[in-house]
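A.B. asks: These are the structures in question, set out in turn.
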Structure I
Amino acid sequence: MPERSAEIQRKTKETQIVVRLNLDGAGNSSVKTGIGFFDHMLDSFARHSRFDLEVEAAGDLHVDAHHTVEDVGICLGKAFKEAMGDKAGITRFGDAAVPMDEALVIVAVDLSGRGVLVADLNVKQENIGEFPSHLVIEFLKALAYNAGITIHVRQFAGENPHHIVESVFKSLARALKEAVSSVEGVEGVPSTKGVL
């Protein structure tokens with residue numbers, strides 16, 4: 001299978017983003033968004049998906065973190081979609097539940113070509129470091145829509161906001177890794193429609 005990789009650049013009056021993604025990597029990452037906790041989550045995402053990920057983001061953080069987080073989600077989604085190509089031979093579906101101490105979140109994905117997010121999260125703390133916790137949903141929306149992925153996220157347990165959000169990113173990583181994995185002996189796209 002040829003290397004599945006992509007580079008996406010996005011420049012607006014609010015942000016300048018470059019994302020490089022290799023789905024067949026080793027979990028290497030270099031992430032610089034200016035938002036420490038977000039960098040930590042993206043590094044964790046790369047490590048647990050085993051995708052190689054580079055993110056260079058300069059945003060209007062003097063306003064708030066919203067534009068940067070959302071635009072990174074947009075770029076990562078577009079890079080994922082481009083890297084997937086025609087999706088021939090992939091598993092398509094994936095799910096994972098990752099416990100982080102008292103927190104447990106399950107993520108299920110379908111590389112359906114339809115960008116849908118259904119999320120049931122209860123993160124009580126407003127900010128985790130300099131990262132507003134509500135931006136987890138904005139990031140996931142941007143990723144799902146731009147990658148054409150159906151993503152379901154459900155929290156089963158958790159009090160500590162850091163643990164809950166980290167469980168989200170690690171579960172997402174493992175679910176996507178499963179979904180993009182190849183199925184031995186299977187050719188073509190895993191859909192009765194013949195296209196995803």
Structure II
Amino acid sequence: MANREDLDRYFDHNIYPPKRLLYLGSLRDDEGKEAGVDYQMFERFLKGLTFLDTVSQKPITIHMNTDGGDWYHGMAIYHAIQACRSHVTIIAWGYACSMGSLILQSADTRMIARDCVFMIHDGSDEMSGAARAFEAWGRECGRVRKAMYRVYLDRMRVEDSSMTMSKVERMCSHDRIYTPEQAVAIGLADQVFDKFRQIEDE
């Protein structure tokens with residue numbers, strides 16, 4: 001039976017220690033719009049993840065719903081999950097798009113709920129400033145895309161050993177949307193989530 005303090009932690013800080021649960025989702029900006037993956041999401045999530053992984057190495061379950069956002073804060077979340085000593089399961093609800101689809105790849109067990117939208121793409125870049133700044137950020141964007149392709153490739157090769165970097169690049173050339181079943185088939189998820197028994201039995 002949950003006590004008031006545990007419930008307050010979950011609703012206010014996205015962490016429920018008794019069940020080793022974390023929620024990973026967007027906050028709202030000043031205009032009430034979904035902020036996406038940003039520094040606030042990363043900071044709040046890292047504190048909860050570090051706490052759970054420090055007190056015990058029992059499995060951790062992350063409930064995620066995000067349509068994407070900032071590359072650098074998203075990859076910070078990705079690497080924090082990868083560094084966990086505990087087994088991490090991510091359940092994607094609603095959206096697992098763009099950076100959200102990448103974060104999903106960091107988990108030991110990747111689940112997608114029925115009707116969740118899974119989308120991969122090259123993303124978009126907004127740059128301004130002097131010509132040399134454009135050149136520098138252009139090189140950085142190229143590096144980032146290759147790193148992104150590598151994340152997808154490493155997981156997809158487990159399912160399909162013939163998968164190549166060039167194939168992943170073509171897949172990401174535009175918004176490519178997959179059903180949960182399709183995401184599992186290409187190796188970017190492990191199973192479609194139907195019942196909580198799926199994680200309780202692990």
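Where a number appears in this text, it was derived from the coordinates with a stated rule and is not lab data. Note that the structure is a prediction, hence the values are computed from the model and not measured. Cβ atoms are built from the backbone, for glycine too; each structure is taken alone.
A.B. asks: Could you figure out which one of I, II the value 1.5 for distance in nm of label points 7 Å out along Cα→Cβ at positions 74 and 122 was computed from? Walk me through the numbers before you get to the answer.
C.D. replies: Numbers: I: 3.4; II: 1.5.
Answer by label: II.
A.B. asks: Quick one: mean count of other Cβ atoms within 10 Å over residues 98-105 came out at 25.9 when computed from one of I, II, so which one is it?
C.D. replies: Values: I: 18.8; II: 25.9.
Comparing all candidates, it corresponds to II.
A.B. asks: When Rg/Rh (Cα atoms, Kirkwood Rh) is calculated, the result is 0.96; to which of the structures I, II does this value belong? Show your work: numbers first, answer last.
C.D. replies: Numbers: I: 0.96; II: 0.98.
Answer for the origin of the read-out: I.
A.B. asks: With relative contact order in percent (Cα under 8 Å, 6 or more apart) as the yardstick, tell me which of I, II scores highest.
C.D. replies: Values: I: 26; II: 16.
Across I, II, relative contact order in percent (Cα under 8 Å, 6 or more apart) peaks for I.
A.B. asks: Matching task: 7.0 is the computed value of mean projected area of the Cα convex hull in nm², for residues 58-137 alone. Pick the structure from I, II.
C.D. replies: Details: I: 7.0; II: 6.0.
It must be structure I, since only it matches.
A.B. asks: Can you spot which of I, II the value -14000 was calculated from, given it is helix-only ellipticity at 222 nm (-39500 (n - 2.57) for each DSSP H run of 4 or more, over all residues; to 500)? Let's see the in-between values first.
C.D. replies: Details: I: -11000; II: -14000.
Going through each structure in turn, the value belongs to II.
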